[in-house]
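Below, each structure is written out as structure tokens.
Bear in mind that the values in this text are calculations on the coordinates, not laboratory data. Note that this is a predicted model, so its numbers are computed, not measured. Cβ atoms are built from the backbone, for glycine too; each structure is taken alone.
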Structure I
């Protein structure tokens, strides 16, 4: 089990630690609902240093990224980031990730913790053009400072105008007494804020100063359990739940980051699939009565016929009702469609809704 540079800090704060993606991670401190509400209404800080960071450099960097990524990275300018996925050779998804253009010929790829080794090997195998690759995952830390008060609270720690960093943009600046920190606005919670990329040797200083600067704004450390409820309220996919090696990106609603302006892994087959259409799609649903949907529960039509499966589900702290994502036959994908979730022996009525669940 690996530790982040802040593991002992979390333990000292009384965090409940659990194994996650091979790391010893804080799942909660005070409780999921308290932490969730803190991010929605004030500001919270997550240690997400288990995420992976790869550098792709050199004159062939863009060519490699274009060949492995579903999106069109040629649209990126320095200071911008882009969401995309790595298609595999069989119609599924190796991983979803974010690409940052750091310099003219330097890009950073941020990948899911559980897929670091798999993604690295995949990208290395596709690097026939000779781009320079560096795996920085073991030496860099990542903090996510999320919530509507994040800008005001964190402005105390930097001379850079944080309010000027638009969504999916970033700056490299001083922060919390550390130079050359990446300050990014690519949040996974839907409540605004920033991600801070720094060296392991710098993260403790930054963590302490973040909590100090945020004290008057109600800041709290937040665990991974609340991160999951926050992302689910926004309808964001989680790799391993809602997308995986067998998932079609068009079934998953990722057509918006699938750009056929250039060739990429399996792009011809994906283009054909887009033209033909898919037989099932990922939808969001709300339970009409009490209950909590969970991953793996069956989705039924009103007559009790099996039409799909829940991939993510929870009791929404913001909405006070059961919500979930799941794949259903295309007949039932329209907003307002009546479905049901099989929760143990009970068949609980539900309704397909337009994402996100949580409207700011």
Structure II
């Protein structure tokens, strides 16, 4: 199947980015080095083109009702201009996808979903759309730039009359930005470094991208690829769909009980409530390496006697910390912080310790 291209594909290639297939798209994985880009975001400001993400607009008097039925979090708590992290549970105890829910007003919402799941999510939500909610898939007509890092407010403020420092975490404003009238400026992101996600129609994407880099010149702004996005999110212990959560992992096993609200009925809520009451048999944990080395996805997790107790789902050498960290599922008995475990790396075992998330405390 031919790879899709984001609107600014040629710009990334022109910047010398290494392009790789990701979630069906040709995407920039790095421009310089993962480590350099990682530190640019942690300490300064960097820009990710994450236009491969999917956006669905839901409108109508029953839009909230549909969202409440398909998502695990309680979207009735949202007010205009607020966003919420949530997930789409399936009927078998797993997760269709994790997503963001944006409320514009009481009859208009936007769902932001993972690129690899756009078609799957669309079909899933459509299946439950029994009350005539108007659904629009605007994924291919919009670009999304994540401007992340502690200098993001200063770097972007000259581009808008909106006071960026007043946009609280997980809220958003629709306003003028870089000479474009209707841009969504959202204080969300996947890095733990602060900053904004900028949603803009494709016809304005190049103009906005160029304006961001012009405004950020004095702050040493840099383009950032998917490689650093992964190490940044992992230092925060954020789940990546397809690695740490999928169709077989329950939100309660994955530590997503905080977005699983039993104050309403939703897909499979009865079985998930039963699971909550009975307790899960395995949990997603964070662990840091004690021995030198770093873990990779699918490496075996063992207890100190060499018995397999689970598997690594994500792992890396954390650039901000200087040691290996990872996520993985282990039996409930081995999930407590402070528990010593070992990771089977090729033909040897390396010691590690279960720790509380996030790894990076800032």
FRET efficiency 1/(1 + (r/R0)^6) of positions 36 and 332 (r between Cβ atoms, R0 = 25 Å, to 0.05) was computed and gave 0.30; which structure, I, II, did it come from? I
Can you spot which of I, II the value 1.5 was calculated from, given it is distance in nm of label points 7 Å out along Cα→Cβ at positions 212 and 236? II
For 1.1 (distance in nm of label points 7 Å out along Cα→Cβ at positions 28 and 220, calculated) the corresponding structure among I, II: I
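When you work out distance in nm of label points 7 Å out along Cα→Cβ at positions 116 and 188 for each of the structures I, II, which one comes out largest?
Numbers: I: 1.4; II: 2.0.
For this comparison of distance in nm of label points 7 Å out along Cα→Cβ at positions 116 and 188, the top structure is II.
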Distance in nm of label points 7 Å out along Cα→Cβ at positions 12 and 52, calculated, reads 3.1; among I, II the input was structure I
